[in-house]
1. Starting from the value -4500: which structure in P, Q was helix-only ellipticity at 222 nm (-39500 (n - 2.57) for each DSSP H run of 4 or more, over all residues; to 500) calculated from?
2. When volume of the Cα convex hull per residue in Å³, for residues 114-249 alone is compared over structures P, Q, which one is greatest?
3. When you work out FRET efficiency 1/(1 + (r/R0)^6) of positions 74 and 162 (r between Cβ atoms, R0 = 41 Å, to 0.05) for each of the structures P, Q, which one comes out largest?
4. With relative contact order in percent (Cα under 8 Å, 6 or more apart) derived from the coordinates and found to be 15, which of P, Q does the value describe?
5. Taking distance in nm of label points 7 Å out along Cα→Cβ at positions 330 and 346 as the criterion, which structure among P, Q has the greatest value?
6. One of P, Q was used to compute Rg/Rh (Cα atoms, Kirkwood Rh), and the answer was 0.97. Which one was it?
7. Determine which structure produced the value 4.1 for distance in nm of label points 7 Å out along Cα→Cβ at positions 274 and 378, calculated from the coordinates; the candidates are P, Q.
8. Computing distance in nm of label points 7 Å out along Cα→Cβ at positions 90 and 386 gives 4.8 for which of P, Q?
Structure P
């Protein structure tokens, strides 16, 4: 049996990022950029107006006030998306809309609220400084500038930038295809008959959802019976994926044939980890593909996935940040544990008066899936301690992406 730290090191030393593919930018969201992006244009391409108003020469507004307005002649209107036909000379102004390019001769914009239209004239009530309310050429992006760097996570802002640069197709890191196989004669699918001692294979769905949350694709292989023949057939069907996840059949029962079948098709690196829940966990190769043999209990499978499979998937997809966020929180109860095992307890974290507190969700049995439903974090108690007392600060792994969100804006 190896430690959690050692097991994680061995997993991450084994996996490496996948290759590059080209996708349309909307399909690239959540993926890792596989190339540097340099702009072939300036954004904006020319000086333009930051608001509706008048394009003019700042020097023509000197001394303007409400009591003593400056009067300029309006020579044309310039809507956004249209080019000016006339240059602005001394004593002249052009009516301009937000985003329209500045006409020749002008150097500033005066907002319409500080003016009063009078036929083909406009009264100016304030002085303007040169360059006021002008968006200058290249203010956002300069031609030739490296705008996005290889290895960047593509979010909505990056997609908007790619669109601005005219890039409809982009190179990204491939995300792995992950096969999911549940094992056990006791299992039926979601709509199966559970009246004869059978149970629904919930792992098939919770694991598939965890995989999808990582941005990877899921290959559902179904349920394998507790025979070497059926297990071998199903595992062979999994081998077109980049990663294979099985649940069940990795403990020491008489019908736990999974390790034997894996060994015949590949090799097992380790199969027991000093953790609770999730001690019976196998990692190795199925042919050339990575294999995680997770426990059959629903909570054990999900917790093991979070600690080992999730970081492996994200690393293969090219991510740099591959671990859940952690914070320190004060225990609201006392927990006793066995030394030599790292505990991952399902917990509920709250913020109280600027301080984080955490408590368990209740019963922590590895078959109590409701404890995961209630949890927004995992409380991590290291192997060397035997008790975490009420008030002790502990490390908490945050599971809920909505943690910290609120019903009001906070301002």
Structure Q
């Protein structure tokens, strides 16, 4: 069969766009790990410029022409038809955004996200309030540009998980919330009380790095195609043969990073193991944000908290951290899997984690329907933490500043976390 010239040309063009995306990811990774603090304004401008260049190349006349030429092509395989469908959707969406909005949004996202680190370290939301208000306004402009006739929050949800709406999530979460609260009540009434403090042992950073290496080796992260570094909030970036994951070490809670590495490793495995024959194409990427999150949570919880894995892991942990010799295997398994309401989402157990997602969803939704304002987020967070978890916050770092996502402009992200895989 004769090769379709227009498809090959479009595929080459789209590969170049994926290479630009990859470059953006590595520049972002460097900003979060090793960039000198005073480099933020410069880096934000660089990221904003690359984002604009990517946007302009995506919505160029070349892209438009090639998509049109292939619109009724009869010689495409099913795989190529799916790539074409996804490329067309990307073009249709992106072409609705003004280039200057893309650039402004990218710059503000990176400035606000970097400033979040300072605000969190000082536990002071006021330090970042004006910047996140600017970012929130730009996110609303983006949603309105995509579809002015649709609720802005539905537009944003659709970006993370196609065809997802708040009506669907409202129905799902209302049932989920009732069920989770019943499970929590049952766990709290149980006579079995695992000693969670037994696994919170003071540990050196070097010991925790050894634990990270054990995890990376165990799950099969190729060290010649991946690396692990430290950052304030764990994340994963990269693709194929260059995947970066990060973690955050706590000297008095080594299991926090232990499970962060398992979680981010799940993301990394997914990114590294896309079929090589589809590399740089639309179907050579993650199926969706929900599916991506399902892979990370699967490695973290289904594998990482299973009795089989923990029985295997404990002797290795004990070799690295001798203080763990004080705990036996059964008590270790129970302590790791304990259900106790906690203030911090990323350290939450599998049951109460869902309430963390639900409360963030409710706040996001109420922001876009103007039931609350950005300035009210700290107070609303504190109230919901009391209502859902019965916990009182000591500071804003434990509350509204604990997660990075809103400060990077990712509104509509949180509800997708449990949507696909609970």
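Quick note: the coordinates plus some simple rules give every number you see, no bench work behind them. The shown structure was predicted, so the numbers you read here are calculated from the model rather than taken from an experiment. Cβ atoms are built from the backbone, for glycine too; each structure is taken alone.
1. Source structure for this number: P.
2. P
3. Going through P, Q one by one, FRET efficiency 1/(1 + (r/R0)^6) of positions 74 and 162 (r between Cβ atoms, R0 = 41 Å, to 0.05) peaks for structure Q.
4. Derived from the structure labelled P.
5. Max of distance in nm of label points 7 Å out along Cα→Cβ at positions 330 and 346: Q.
6. Q
7. It must be structure Q, since only it matches.
8. The read-out comes from structure Q.
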